Structure 1
Amino acid sequence: MTLPANLGTPGLPNSRRVPNGGPAIAEVSHAPVLPAAGQSVLVTCRLDDPDGIGGAVLNYRLDPSPSFTPLAMSDDGLGADRAAGDGVYSAAIPSQPAGTVAAFHILAADAAAPAVTNRFPLQPPPAQECLVRFGETVTAGAFGNYKLWLTASNLAYWTARDPFDDAFIDATFVSKDHRAIYNAGIRYAATGATWPPPPAPPAPSCARIPAAFRLPNVSWATTS
């Protein structure tokens with residue numbers, strides 16, 4: 001077998017290496033998944049960094065307002081936090097009237113000097129946000145119960161854009177009343193070969209579920 005002259009740099013740092021990547025933000029969730037009107041929402045995440053955690057902030061806004069309210073996230077076992085020192089940081093979004101959509105993201109800094117910050121979701125708003133809608137209920141019946149939450153701006157964009165546009169739009173997908181999947185994508189199921197084009201949302205649509213989430217028995221959801 002002929003070997004190439006340049007075998008690369010095995011074992012050496014590649015071009016994506018950074019001296020400090022900032023805290024890892026994992027297991028982001030909110031509870032209850034379907035909050036009732038007038039019920040607060042607990043947002044939690046697991047943070048980890050070899051330099052320690054310097055602090056974390058939950059920024060939320062009430063859609064369609066663009067103004068964010070910062071909430072300090074804690075791991076001290078007090079207030080909204082359930083257990084001290086377990087690596088799970090918590091903050092509570094205050095109760096809201098039915099129909100209110102809260103959009104949020106998390107910023108976490110390590111304890112290095114200088115500190116390095118990471119965010120979840122990765123892209124800054126409005127490109128990616130986590131959503132929760134107050135006053136939702138589960139419809140009784142034998143069929144699966146799923147909900148899709150979009151911000152007002154994304155819903156307006158989806159309604160107005162070319163119906164054959166295959167780009168996914170940021171959304172939060174909810175399975176029954178126990179699982180919220182942030183940064184799922186949504187678009188019409190139509191393609192350029194479909195005629196007539198679909199009507200305004202809601203219409204037959206295709207959802208993209210992030211690969212980290214497995215969603216069994218949902219044939220119209222795809223992973224990426």
Structure 2
Amino acid sequence: MSCLPDDIAKCLGLKLPDLSEKFEKLVMDIFNQIDADHGGTIDKKEALQFFKSQGASAEFHANEMFRRVKFSKEGGELSKDDWKVFWQKQLQQGYTEAMLTKEITEMRSGGAWRGRAMGRELATLVVRLFKKIDSDKSGVIDLQEAKEFFKQTGLANVQVASMFTNVDDNTDHEISLVEWKEFWLKHVLGGESEQAVIDRVKDILDGSGWQKASAAPMMQTMGGVL
């Protein structure tokens with residue numbers, strides 16, 4: 001029997017941990033907050049509304065939530081059981097209820113998936129780096145601009161190929177500011193500390209190659225799966 005990463009615990013016969021009464025209430029409170037029509041499920045429209053404070057990144061946050069919280073049924077909506085199981089899996093992977101309570105509290109107040117969003121310093125640095133590479137100020141980074149930026153590394157073609165593979169989601173050989181911001185946001189949503197991401201961006205601004213930016217480390221949890 002083959003096991004997907006999300007199913008390993010089930011394949012091994014491990015029972016999901018129970019939620020404490022207090023934590024389960026918090027988990028259901030945030031579910032009900034997102035479930036604006038109180039229909040008992042969360043759809044994409046409700047998720048987008050909840051994450052609207054993230055502006056242009058609202059859809060990215062919504063998609064990340066739907067990617068992480070698995071559907072138990074067809075239809076593209078998250079049930080209360082799906083939601084509860086997701087948080088049980090976080091406990092199973094090594095998070096504590098205190099850690100998750102902090103995430104959910106910040107999620108409720110800030111409107112970002114698991115309370116993870118770019119702070120002002122990181123957002124400023126990300127835009128500064130984009131503008132530095134976008135030498136013709138066209139609003140997109142093309143292959144030639146990237147090669148010029150990374151030429152001091154001596155491995156410009158390798159650096160550019162890696163960057164466009166990581167960032168150019170629609171494979172049009174141009175990187176928009178939205179794609180650029182979402183790449184760096186992925187690091188934060190994936191559990192990397194904001195300071196670590198800031199340091200990565202600063203390194204590239206100071207002349208480091210791209211490879212150092214592209215490999216976001218796994219969250220240090222049991223199993224390493226978020």
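17.8 is what came out when mean count of other Cβ atoms within 10 Å over residues 22-29 was calculated for one structure; which of 1, 2 is it?
Source structure: 1.
A value of 2.0 was computed for distance in nm of label points 7 Å out along Cα→Cβ at positions 118 and 150; which of 1, 2 is the source structure? Show your work: numbers first, answer last.
Working: 1: 3.0; 2: 2.0.
Going label by label, the one that fits is 2.
For FRET efficiency 1/(1 + (r/R0)^6) of positions 142 and 158 (r between Cβ atoms, R0 = 30 Å, to 0.05), find whichever of 1, 2 sits highest and give me its label.
Working: 1: 0.50; 2: 0.95.
For this comparison of FRET efficiency 1/(1 + (r/R0)^6) of positions 142 and 158 (r between Cβ atoms, R0 = 30 Å, to 0.05), the top structure is 2.
Which of 1, 2 yields 146 for volume of the Cα convex hull per residue in Å³, as computed? The partial results should precede the final answer.
Numbers: 1: 206; 2: 146.
Only one of 1, 2 returns 146 for volume of the Cα convex hull per residue in Å³, namely 2.
Quick check on the output: -1000 is helix-only ellipticity at 222 nm (-39500 (n - 2.57) for each DSSP H run of 4 or more, over all residues; to 500), derived from one of 1, 2. Which one produced it? Before the final figure, lay out each step's value.
Details: 1: -1000; 2: -16500.
Structure 1 accounts for this read-out.
Tell me which structure, out of 1, 2, gives 1.00 once FRET efficiency 1/(1 + (r/R0)^6) of positions 30 and 94 (r between Cβ atoms, R0 = 25 Å, to 0.05) is calculated. Walk me through the numbers on the way to the answer.
Numbers: 1: 1.00; 2: 0.75.
The structure behind it is 1.
Read-outs throughout are calculated quantities, based only on the coordinates presented, and are distinct from any laboratory measurement. Note that the structure is predicted; figures quoted are calculated from it, not measured. Cβ atoms are built from the backbone, for glycine too; each structure is taken alone.
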